[in-house]
Structure P
Amino acid sequence: MEDTVGAFLPDGRFDLEGAGEGPLKGLTFAAKDIIDVAGRVTGCGNPDWAASHVAATSHAPVVEAMLAAGANLAGKTITDELAYSLNGQNFHYGTPANTNAPGRIPGGSSCGSAAAVAAGLVDLALGSDTGGSIRIPASYCGLFGLRPSHGLVSLDGVMALAPSFDTLGWLAPSAALLKAVGEVLLPEGAGAAPASLLLAEDAFALMDEDARARLSPWIARLEARLGAARAVEIGEIGEIGEPGGGLATWMRRFRVIQAREICAQHSAWIAERKPRFGPEVAARFEWAASIEEAEAAEARRLRVDFTARMEELLADGAILCLPTAPNIAPRIDADGEALATHRDRVLSLTSPAGLAGLPQVTMPLAQHLGCPLGLSLVAGPRTDRGLLDFAEAVCGDLTWPPQGT
């Protein structure tokens, strides 16, 4: 297999055969380079990290499970540095090409994993999602992706970024394959079928109008299955306590909690090693170090209430519909200010599931300007299997580009 899109690390192509039998027999998968593979250094997107760490002595449990299920590992894919970006533009290893949106970013930080699946180099790929790193590449690259319920899939052997948000997710070209991986990695009995639909109006308000119109027919299809949607405002859930409130406020709270956790994980290594980061990631770590504990403590307090309210909202089989991203992938040559503005809108959409630890599936149901556009469903905690079953029922054998959009 030739890496035609720059998805794999320079030395990341190798073949590791899975078991002879199993539900994933004959399928190939890739692993994001924050996931341990025995005998190889987990480089986490940064050469200084790779140089200061030794080879893993064992596979991460998720890799072991995929191999035991019959899948063959095709190598390790590029990630944004220490998984701390949503763009997929690695300063050291380059930007994997987005086959389904040429000239546009693949999204991060699971950029190489998404690029490899979108280009057909592998059937499936493992990644991580802390602030959107499965969901956003899936939307940008025309893939199905799952951010599981927090704590449901093992993170042993996976680099920690912000542990109270970190999840191990995966990407696939179809809902059926996404579900097949779930049957391997998710515990039994994770959720019943969805029974009613909620529509996050404030989330859809963050979309560009033309992009929003592209998703409308699919909302109608969901209503045909679950009945008329009830409109809700996610940003008004829980205690706001700040002028304006809304999704942007919860996004800020997500970021400050995440920042304190990131510093707890990595500030000692950064101080000792003084790694060379790309400008965007360097600025992000510098900003994270500026966050005061008092602000993060208040955000953590409010998060408890937000989580309880979200779980209450999604009780009894309700699912929440929202756009995965505010628009299609930005162009590779977009300036830094435009990318930063776009990123804030992205995080306003991805933060709710992260704050509440909820499962979110994204589906590549539409296209705008010839590029993929994802629609997401969020369900109650630990209902991941039911959510994947529903996504397969809705999408059938759909792959991107969807017909008639």
Structure Q
Amino acid sequence: MPKFSYTATGDDDKQHSGTLEAADENAARSSLVRLKLKPIVIKKVQKKKGNLDIPFLTKSTVKSKDLVVFTRQLATMINAGVPLVRSLATMQKQTESEVFKTHLTEISRDVESGIAFADALEKHSKIFSPIYINMIRAGEAGGIMDDILKKLAVQQEKDAAIRAKFKSAMTYPLVLIGITVSVFVMLMTVVVPKVGTIIADLTGGDLPTMTKVMLGISDFLLGFWYIHIVVTVGLAIYIKKSLGTKKGKEVRDRILLKIPGIKLIVVKMVVARFSRIFASLMASGVSVIEAIEITAKAVGNSVVEKELMASAKEVANGKQLSEPLSESKVFPPIVSQMMAIGEETGQSDTVLLKVADFYEEEVDAAVEGLSSILEPILIVVMGGMVGLISASVIGPISSLANNI
């Protein structure tokens, strides 16, 4: 997203300068108006010549661990009575991430000039999510910034823990798949052609069907290797670009919700994330409709996002959230029932935190279960593939030996 530098005046008639990210100049102007600033000059920041802007070479993101540490330490300092500006300056010096330090410098400068903390964070939407910004805004309004920051830290830690466990559980199966593909390609392009030529010479070309099939696959891989590389790279680029679009994400999410085993984990992760985020927002004083809309964008699944956005409209028309959730195709019945109990007792946030704890444990069990099932299956597949290639090679040799 392009960056824009601006000069604007605030309610105090003082000039404010800085940079922000926006889709275009009109979007940048709208962002400034939301921040209660009157734009004077807005210019697009031009990239310096000779600067390579390559995503995988240029560090432009902040690790979730750095954000969690920042949030928790800031909560401790605010709770101890340290002023926000001074706390931000301390955190700016303390962080080891140069990227995060740059963002904190700009945030600290904005807060010092009189801009609200949440509005200052909003200029850095790539680092701070809408949930983070809105909870900070609620904390500023209610004077409970330290409590909000503690809840944010807990929420981020739980969310990061779920993602880490899922990635950890999937690492071994993915490594096995990589090894399987590598072994297959190596055998078919190095071993099979050499052995196949020797066998063909000895048998006069009279080979079993399985051996002919294997040699055909080998010839295809060797004869059109450049096509395979182009297709593989092209497909990878296409998939990556598609997943960057709204439609591509929706297709991916629909597929994930149809794959047995994966669907179970995705649903449990979505429910756990929804419950914890929605509970945190409600406890922070955010309105129900706004909390639903913010949570919808944060659950990480476009199918569920659509359902929740539709639920927000029904809630706006006077319904309780438990009603549309009971008709959901994704959320289990227990979620709507627990939500109904929370609405009746006025303790929705407390009830949903219990749901979140339960489903986070369920995610752990489901991920371990899937991993334990996938590992032996992949080992059998790899063994079967190697065995099939070996049989296609050894078979003719054995037959030839018997004839001799």
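Volume of the Cα convex hull per residue in Å³, for residues 172-339 alone computed as 154: which structure among P, Q? Write out the running numbers ahead of the final one.
Numbers: P: 194; Q: 154.
Derived from the structure labelled Q.
Among candidates P, Q, the computation of helix-only ellipticity at 222 nm (-39500 (n - 2.57) for each DSSP H run of 4 or more, over all residues; to 500) that gave -12000 used structure P.
Which of the displayed structures (P, Q) returns the greatest value of FRET efficiency 1/(1 + (r/R0)^6) of positions 92 and 276 (r between Cβ atoms, R0 = 35 Å, to 0.05) on calculation? Walk me through the numbers before you get to the answer.
Numbers: P: 1.00; Q: 0.75.
Largest one: structure P.
Here relative contact order in percent (Cα under 8 Å, 6 or more apart) was derived from just one of the structures P, Q, and that gives 19; the source is P. Each of P, Q could give semi-axes √(5λ) of the Cα gyration tensor in Å, but the derived value 53, 29, 19 comes from Q. When distance in nm of label points 7 Å out along Cα→Cβ at positions 108 and 124 is calculated for each of P, Q, the greatest value falls to P. Just checking, which of P, Q has the largest value of mean projected area of the Cα convex hull in nm², for residues 84-291 alone? Looking at the calculated values, the largest one is Q. A value of 4.9 for distance in nm of label points 7 Å out along Cα→Cβ at positions 308 and 332, calculated from one of P, Q, originates in structure P.
Taken together, the values in this text are just the output of simple stated rules run on the coordinates, not laboratory data. No experiment lies behind these values; they were computed from the predicted model shown. Cβ atoms are built from the backbone, for glycine too; each structure is taken alone.
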